[in-house]
Structure P
Amino acid sequence: MKSLLIKNGQLLAPANGYRRDKKDIFVKNGKIEKIGDNLDVEAEKVIDAEGAIVTPGFIDIHTHCYPKAFLGLDPDVLGLERGATAILDAGSSGADNYEDFRANYIDKAKTKVFTLLNVSKEGLIRGHELDSMDKLDEAKVKATAEKYSDNIVGLKARASQSVVGEMGLTPIAEAARIAHEIEKPLMIHVGNYPPALTDVLKLVDEGDIITHAYHGKKGGILTEEGEIIQEAKDARARGVRFDVGHGVASFSLRVYKQALLDNFDCDMISTDLHVENYNGPVYNIASVMSKLINCGESLDQVVHKVTYVPAKHFGLTGLGELKEGCTADLNLLTLDACEEEIADSIGDTIILKNKITVRKTIYSKGEQSEVFRKSIGNE
């Protein structure tokens, strides 16, 4: 459809000054045409959003949506079907197979898909992608990132013993150097020691992202005394960003709660959705947001961190805001009281007292908008 009127919604977009303000939104030709009180306009469809919170479409910055990679699933399964209107694929493809990923999946998906190109030329086709420097082709990485700069918004590397093998920190240092030279953010997966997180953090700079920042593994973000390591504080002071990246084994409720006590909350929220966790324990981005709310974050904070913050950080023009002229990607959600047990990725559980449920998603591409009605929560 080319026109849509959403009435009586509680708008929530802190960057645009909306904190549950009751307004109408008129969508025309895929854009937010007007936001106001009691709008009197004709539209092909009218949605009464009474009782619902209206936010910008969610942006999930860490998924694996290249089905030919060993963790990959279809972009729309991990995106629109799970309440995210835009997703970033985090390193599933490298310079050798990015064009196949783009032609056969990115360009065919309804979900808006952006790419963090793996510094390994083969991406995640086999795993162990940085255990040899022969797998890193600097010239090809740079050429691919430049040619497809409309879609490749950063680079990705995994700093984990199971990935780098005997190479240690060397490929991660190379990844950081290349990313900084081409002036694109580098997302680094941190996990199994070695290499040491303290050493990895010394390589990153302003705009880079540490994902899986709150895992519960040895050598993580907390000291033995339960305080944030100094290297993480120094990195944040330089402008490094810290992302949840829940995943199948990379988010600890205990670690996150302790980080909050030390005023070290996340900068961005992502799922690391892939074939091994989309049916649990991750499910979808609303589920991860709900966990953080029940750890102490506010609804305003978690919405801000999956909308405006990633859009601004990765230069996703027209996304992440409730503003006239922006793309009409929207979520209608409720924050519901509940009493549900839900697990993190290491087996610890929390009793949710409140959970986010996405009731409808409005998605726009070109001049057309669609409404998706599937309710999405912790399932």
Structure Q
Amino acid sequence: MDGAAFSEVRNLAPQDIPAVAAMFWRMFKPANTKIPASLADYLSELYLAPGNSTGIISQVHIRGDGVLTGFIGALPLKMAFGNAPLQAAICGPLMVEDHIEDPLAGARLLRAFLTGPQDLSLSETANETSRIMWSKLRGRVLPGYSLEWLRILRPTAFAAEAASRRFKFLRHGKLLSGPFDLFAHAIMKTSIPEKPQGVNDCSIELDMLPPLIASWLKDYELRPDWDLSTLSDVLATASTKSTYGTMHSRVVKSRTGKPLGAYLFHGGRGETVRVLQIIAAKGQESTVLDSLLYYANSIGAVAVRARSQPQLLEAMMIRRGLFFQRSSTVVHTGDPLVLEAFSKGNAFFNGLAGEGWNRLNGDEFV
């Protein structure tokens, strides 16, 4: 008897969490490593949070014999479109095992997510298979939000870092690369980042950031509608990413002390730092990006990696970085005006407003 005929897609329940944790670890973490108990606790905290009255609920796929073989995460996000409130749903991991038994399980999970009560659905981590499914269900890819930007600061050290992931003995090359980096910059026609003039770049405590971020978000027609407490919780969670390293939170100010923007990244000396968020007052994107590059170089980072946003694309392009595409940012909505806001780059998404902040991205749960 075909098990797919009796399979079902239903709401995530507490008893499903151990199986979801095991599936996540099998699919995204190294083989033959023990599943940490804290992963199941975090999944419960993230996807079964008490007080969620939005009706936006993660879904599981249950095979005919009762075995859980699929999961799609769903997180509610309040947004504002001008002065009008919108309810968004952020799509988390879409995981399916046993494709041969039920090849439509992934599509059924995604359809269940997209037909929820939200006004718009979003994801910044759609792989090629997911992108095709979103497109078939009338989702739209957002090119300006879908690129990864890589600015190499120490070319030889960056090459040594990349090689050392496979050949551990080459990690010492990062320490010996200094004399060769100036030559490599000349060949690549790049330069060492210079300190921006007329601004101050300093560390900032995470609990000081929410009101600043809220003030800069006002420049966007479509934006998250966080209360300061919720944004504080998001920032606190984002600071815990053991795979990516130490989190740096920085604010860029004018000489008179006016905040111009901020950035957050993980990593440090000898590493490619991963930018979680760059946010700037309108017209200050280049200044904030230059500050980020200068600071990352000053602490010994070998490269900076960041997700694109339309407001940052021009600044990124003229700073001689490399663009590549690893996953797609996608949107599904019936409102053409919301789609227009994204197409014009007048919507704030990715990073803190997407999936990059949570611990499923960049943490080992140890």
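All of the numbers you see were taken from the coordinates with simple rules; none came from a lab. In this text the structure is predicted, and so the values were computed from the model without any measurement. Cβ atoms are built from the backbone, for glycine too; each structure is taken alone.
A few remarks follow.
- Identity of the structure behind -9000 (criterion: helix-only ellipticity at 222 nm (-39500 (n - 2.57) for each DSSP H run of 4 or more, over all residues; to 500), calculated), options P, Q: Q
- Among P, Q, which structure scores highest (criterion: percent of Cα pairs over 41 Å apart): Q
- Value 1.5, calculated as distance in nm of label points 7 Å out along Cα→Cβ at positions 85 and 229, assigned to which of P, Q: Q
- Among candidates P, Q, the computation of distance in nm of label points 7 Å out along Cα→Cβ at positions 61 and 133 that gave 0.6 used structure Q.
- Among P, Q, which structure scores highest (criterion: Rg/Rh (Cα atoms, Kirkwood Rh), for residues 93-292 alone): Q
- With mean count of other Cβ atoms within 10 Å over residues 21-28 derived as 20.4, matching label from P, Q: P
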